[in-house]
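Next up, some structures in structure tokens.
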Structure 1
Amino acid sequence: MSKASPMGAVAKFAAAGRPLPKKDLGMMLMPYGNVYIAQIALGASHNQAVKALVEAEKYDGPSIVICYAHCIAHGVDMAHGLNEQKKAVDSGHWILYRYNPELIKQGKNPLQLDSKAPSISYADYAYGEIRFSSLKTSMPERAERLIRAAQADAIKRYNFYKALASIDYSKIFEKPE
């Protein structure tokens, strides 16, 4: 199964649903300190997406913009894919943010969290997609367990990003006492 598959999703090599959280590509790149990173979803915020793309283009160095892309294989009505993107963000499954290393030079936190706290349940998002709802049909107890775990993981990830975004970077480079 792919490390990018979300927890609870059914995939070719995860017929019983992926039991682990998906990898976080943006978080993997942040420690390098010289990469502009943004995570966007057009269906959730056109303004945030445009802002991220403009910043990525202006950044003098490597930039990566990770976009939520709904897919026919997710089992959603493609005419309503942007609504599914919004649900992914509202559930905490997909976090919107921008990480701009240029802000460090200004003594500012490079991580700008653009998502609000999850406002709908993970199940409300996930069960709108066949990659999750098919497990509910075939293995309802397992599906429920994985959706609860995915909900907990989404909240944990959001809180982690929120904590990172609140760090006072003016003190990061001070000499310890």
Structure 2
Amino acid sequence: MSEDFHVSSSDGGSMEERVISVNRCSKVVKGGRNFSFSALIVVGDRRGSVGIGFGKANEVSDAIRKGGESARKSQIRIPLNGTTIPFEVEAKYRAGKVLLKPASKGTGLIAGGAVRSILELGGVSDVLAKSLGSSNPFNVTKATMKAIDMLKSKKEIFEKRGIEKKVAKNNETA
């Protein structure tokens, strides 16, 4: 189940919202059954920012709204290297395991399910991804976000190692 919503934010940027999964839970009581719903939502701007959220309510629409609000609060940046990720990364969350590999320009987004939704809304257009282990959308989503969080840009790696990258300027002579 994947639905797209386009939401404009107050700061001028536009965020897209996608429903990854909706679960129904029932509780048997004296008068019959009480249903509650939970929704797993991804929010992104297609320019390197993505977040996930989980909402629970007695109505599907309320669960989606709560999940969207939670996703906006938990956004993280994806360090991009052109249209792909900087290096290969593998992350695990409980039984869910995700492998992300950079791909050459024009390859496209080779991923399925929750991983595809997250990377699409994050603005990654060339990557190879494989979900290993659990197919539970919640675990796969958390593993994907953990993998994205493990990614660092070249600049961050150089700063951590204490290396100054010298940039040659065309007009300047030594």
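Assorted remarks:
- Test item: Cα Rg over 2.2 N^0.38 Å calculated as 1.11, pick one of 1, 2: 1
- Source structure (of 1, 2) for distance in nm of label points 7 Å out along Cα→Cβ at positions 110 and 134, computed value 2.7: 2
- Ranked by FRET efficiency 1/(1 + (r/R0)^6) of positions 54 and 142 (r between Cβ atoms, R0 = 25 Å, to 0.05), structures 1, 2 are topped by 2, which has the highest value.
- Given -12000 for helix-only ellipticity at 222 nm (-39500 (n - 2.57) for each DSSP H run of 4 or more, over all residues; to 500), calculated: source structure among 1, 2: 1
- Here the criterion is FRET efficiency 1/(1 + (r/R0)^6) of positions 62 and 86 (r between Cβ atoms, R0 = 25 Å, to 0.05), and among 1, 2 the highest value is seen for 1.
- Computing relative contact order in percent (Cα under 8 Å, 6 or more apart) across structures 1, 2 gives 17 for structure 2.
Every number here is computed from the coordinates shown, using simple stated rules; none is lab data. Nothing here was measured: the structure is a model prediction, and the numbers come from that model. Cβ atoms are built from the backbone, for glycine too; each structure is taken alone.
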